[in-house]
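Scrolling down, you'll hit the structures one after another.
What follows draws every value from the coordinates through simple rules; no lab data is involved. Note that the coordinates shown come from a computational prediction; the quantities given were computed from them, not determined experimentally. Cβ atoms are built from the backbone, for glycine too; each structure is taken alone.
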Structure 1
């Protein structure tokens, strides 16, 4: 089978399209023919080995798992003898945040992993985007911040995969949403439900006169210290970027009864319940993942270059 191989950290040029052995499912595994996968900021971080915590977890000198790719949508081609949850021919979506493997024609996963049947009313491309920003946004907002009706939330990076998902989820929970993006994406962010939009090129949102119960930096461009003045008395600051700063502020604020800084390893916290909940909302039309660009497997390096630019709107998808 064909797969994108990464054997060293670096620029998109380190990615190579190669023929490798097709995996064989173990007794508890399913073999998936991949139809669509995602290239996101996390994939670029794993490719670069930056931040350094990536190397600590996934290999100091070189990537531990040469076939990257976390989110996938595909069709089950084979099952192990102990598999009971899925049948051959079923269409599935899911995530593989611990061992990756989605940037290939086939991959194997235990049936217990974060994987569910594909939404019936969505294409493979749209449904793989459902696995991109929405599970992360759901974990940060629902689990970490415990968002509720009436909360005021500011979302930085509101046009990206995680940010646009957070806008939609926050509205689902009944929050008042302020999105931060560039002027080119203002209409887009309004169209997915934001009550207010701030153009970051014209206004510094950290000096905003309003106060928010939740500040969610979906692109990791701010800090807890910079956002303290726009947080309510018991407000929560969330960042998707695993910096030493956010870890330090988490520890520091965990001992106080006031404002909190939080980071969670959202990818590793995903499960079938999360995906089924988001799938249900998507099938009901309450959530719509955004797809910016679609590339072929052979164009994966180009997809990485585009994501590295930091201007994508929603998800960047690899279609096989």
Structure 2
């Protein structure tokens, strides 16, 4: 059984997401980007002060217990410029980041890693940054086109590249509980549901580099969990290639007796996975979630279905939002 000590408070800042939304109303525990800017002293609106949406995800996650706090960076979005711009616009102190987690080996989550390390080490006085990886992340991946050709993805940074930019790489398939047991990085997520099939059509380069092999399950994907006192687990899913239902089952099994309070991240219910929206919605009912912060690759059809089923529990993510649990 994994150990995960309760925290008193949890804050999540969305640094990169597919969506920007400063107009929709939000509950009291969520602050939108423009409210943050105004609170910081902004008095003249323009496009030069707001964040940029991009296809990807990055979250700054800060947990508090007593007089202690720890922060981790969960993914870094698709590329360096949007990550750096949004960090600057939100006035985020990256010097407090004590760990970086790549959820899985896809460019839209790891494209900003090297610049993120630059910015963290510049702000923290040059200290190495523990960086949590999975050995399956580094293989070249591709989608198979209808004509049979392969359309490769850019690789995520290698261990050598990360190390040269200040990462202390922790490269393992095993779960990790870190920073005063405030954060839990899962190990490989068991695939139990019949309808969550991963990313069909994805391939990876063979070990010898001479061919391609099917890789729909993306077994290097991990989730992040924090146990908020009096509420329960807040689970970060990144993309949910494992299936959001599988992710939540695994989180609940890892911490028996602890309720799952909320889930934040991409649910991968767009594209061909739109066909499993009804099964996903039905399977989520058993978790009695208080917060469903759908992000990134969830897709608008799934957000609509979730909202119809779970009402005010659905608080979609957008770049610049601050969630306080």
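Figure out for me which of the structures 1, 2 the number 14.8 belongs to, where mean count of other Cβ atoms within 10 Å over residues 51-58 was derived from the coordinates. Write out the running numbers ahead of the final one.
Working: 1: 14.8; 2: 23.5.
Matching structure: 1.
Tell me which of 1, 2 gives 20.1 when you compute mean count of other Cβ atoms within 10 Å over residues 43-50.
Label of the source structure: 1.
Matching task: 0.95 is the computed value of FRET efficiency 1/(1 + (r/R0)^6) of positions 107 and 123 (r between Cβ atoms, R0 = 30 Å, to 0.05). Pick the structure from 1, 2. Mind dumping the intermediate values first?
Details: 1: 0.95; 2: 0.75.
Attributed to the structure labelled 1.
Taking FRET efficiency 1/(1 + (r/R0)^6) of positions 19 and 187 (r between Cβ atoms, R0 = 35 Å, to 0.05) as the criterion, which structure among 1, 2 has the greatest value? Kindly include the intermediate steps, with their values, before the conclusion.
On the way: 1: 0.20; 2: 0.70.
Top value of FRET efficiency 1/(1 + (r/R0)^6) of positions 19 and 187 (r between Cβ atoms, R0 = 35 Å, to 0.05), among 1, 2, belongs to structure 2.
Here FRET efficiency 1/(1 + (r/R0)^6) of positions 91 and 283 (r between Cβ atoms, R0 = 25 Å, to 0.05) has been calculated and equals 0.05, so which of 1, 2 was it run on? Mind showing how you got there, number by number?
On the way: 1: 1.00; 2: 0.05.
Source structure for this number: 2.
Say we calculate volume of the Cα convex hull per residue in Å³, for residues 163-226 alone for every structure; which of 1, 2 gives the highest result?
Values: 1: 87; 2: 139.
Comparing 1, 2, the top value of volume of the Cα convex hull per residue in Å³, for residues 163-226 alone belongs to 2.
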